[in-house]
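Engineer: Some structures to go through are shown next.
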Structure 1
Amino acid sequence: MNALDGPTAEALIDALTTAASDPAVRVVIVTGTGSAFSTGADIAEMAAVEPSSDAQADAEETMRVAAALVRAVLDVPTPVIAQVNGIAAGIGVSIALAADLVYAAEDAQFLLPFTSLGLMPDGGSTLLVPAAIGRARAGAMALLGEPMSAADAARCGLITAAVAPQDLDEHVRTIARTLSRGPRRALELTKRALTASTLALLDDALERETAGQVELLTAPEFVQGLDAVLNHRQPRSRRESS
């Protein structure tokens, strides 16, 4: 389901960095293989990691990679298209929204499930999501973990458009061809201006997310939440409060 582990995230950062420095690249398409765009962090890998003597350093490294991945998408000077072919969850939502244009299959969903694990949204999503759809709708996704369908995402402005699954690939490639034939410098400067005007506070958001997530990743509630998700049960704190 295209869960992102450390090596995969680093490989994606490297690919985006290479594309950003290649003058022959006129447009970049980011998509997933199979039935998902990305289900976010690899939960199974997180559960399998042996306890570290420096949990805070491990958490800080996790957040560094998440921030670097989103920045790598934004730093590509030419247009980036997210082709969301299935569920986008967690950091997958951030990757998609960091793109300039987002086209999703009609059966795709967008999900921020962090609080069910005792965590908070990261990867810039505390800015990227409300910047697109407003604080109230973002709260439903971030606080309640409510999924948003591609159709709803298109209606409220989270994404560019929802497309029939069988047409998504050709639709995105048609858009990419149009962009690749356009005036490169005009597109670059337009992209830069749009990013600057809408995401000027992204670095602040990433810093807040890092501080909060490092605290949460090293807390007992995260271990309980992770175990609960893997074993399909409610976390202890939620059961005790009911």
Structure 2
Amino acid sequence: MRGHAAFDDLAGYEAFVQEVVAYWRNRPAAARLAEERAVLHALPSAAIPSYTTYYPVVRRWSTIRVAHRTYSVPAQLMGHTVEARVHPNRVEVRYRDHLVQTMPRLRGEDEHRIDYRHVIGWLVRKPGAFARYRYREDLYPSVPFRRAYDALVRTHGERADVEYLRILHLAATAGEARVGEVLVAVLDQVGGFDYVTVQAQVAPPRLTVPVIHMAAPDLTVYDALRAGAAA
């Protein structure tokens, strides 16, 4: 219809859809629409919301269930009721009239979206829960993290979960990109690696404060200046 399927942005796509609907759906019914417009009443004074509202309780896994889909939220909200506004393309989570987070809306039935930053705080305190965590695959934010966990299993055995969760917590606090870079560098390191190895390379170097020595002022120079001015 347009000759290509590329749009500059979402607004351009929505404008195109409205144009198609107006031409193909409304034009054939133009006469009937004119009849209906003649008897239409005034619009309500308050705008009709363009979203659907839900009030889920944040579960102990730091997740909410909204329209048959699961989203993670900050762990501080566990046990509290939040307001979830489902828009056409996004979901807003609000608590006590404050916007907590915005995330893309899921489409498939029983889909989930887990942000490891929301759950790592309590997981790192209860590492035994990692092995049976339902959304465990979402706790590997990139390939280096997945490879790192597999490497830790080979070198650390049962302690691999503890080491990996500490590394993931470091990613949440110090930056995922930086930790990922370090993991790539240490993955093939002879003798393996652990949290301490990664943390040492992620932590910024300590700045050395220079020692400044201030010499005592030579008052004879000041006296000479005064004497010269007086002469």
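A short reminder: the numbers here are calculations on the coordinates, not readings from a lab. Computed from a predicted structure; not experimentally measured. Cβ atoms are built from the backbone, for glycine too; each structure is taken alone.
Engineer: Distance in nm of label points 7 Å out along Cα→Cβ at positions 144 and 192 was computed and gave 4.2; which structure, 1, 2, did it come from?
Structural biologist: 1
Engineer: Identify which of structures 1, 2 gives the largest calculated value of distance in nm of label points 7 Å out along Cα→Cβ at positions 8 and 72.
Structural biologist: 2
Engineer: Same structure, new question: Which of the displayed structures (1, 2) returns the greatest value of relative contact order in percent (Cα under 8 Å, 6 or more apart) on calculation?
Structural biologist: Ranking 1, 2 on relative contact order in percent (Cα under 8 Å, 6 or more apart), first place is 1.
Engineer: Here Cα extents along the principal axes in Å has been calculated and equals 58, 35, 32, so which of 1, 2 was it run on?
Structural biologist: Comparing all candidates, it corresponds to 1.
Engineer: To test your reading of the models, identify which of 1, 2 gives 2.4 for distance in nm of label points 7 Å out along Cα→Cβ at positions 40 and 64 when calculated.
Structural biologist: Structure of origin is 1.
Engineer: Have a look at 1, 2 and say which one yields -17500 for helix-only ellipticity at 222 nm (-39500 (n - 2.57) for each DSSP H run of 4 or more, over all residues; to 500), as calculated.
Structural biologist: The read-out comes from structure 1.
Engineer: Further question on the same structure: The value 4.5 for distance in nm of label points 7 Å out along Cα→Cβ at positions 24 and 168 was derived from one model only; which of 1, 2 is it?
Structural biologist: Corresponding structure: 2.
Engineer: For semi-axes √(5λ) of the Cα gyration tensor in Å, for residues 16-103 alone, the calculated result is 40, 16, 10, so let me know which of 1, 2 that is.
Structural biologist: The read-out was computed on structure 2.
Engineer: As an exercise: mean count of other Cβ atoms within 10 Å over residues 184-191, calculated from one structure in 1, 2, equals 13.6. Which structure is it?
Structural biologist: Derived from the structure labelled 1.
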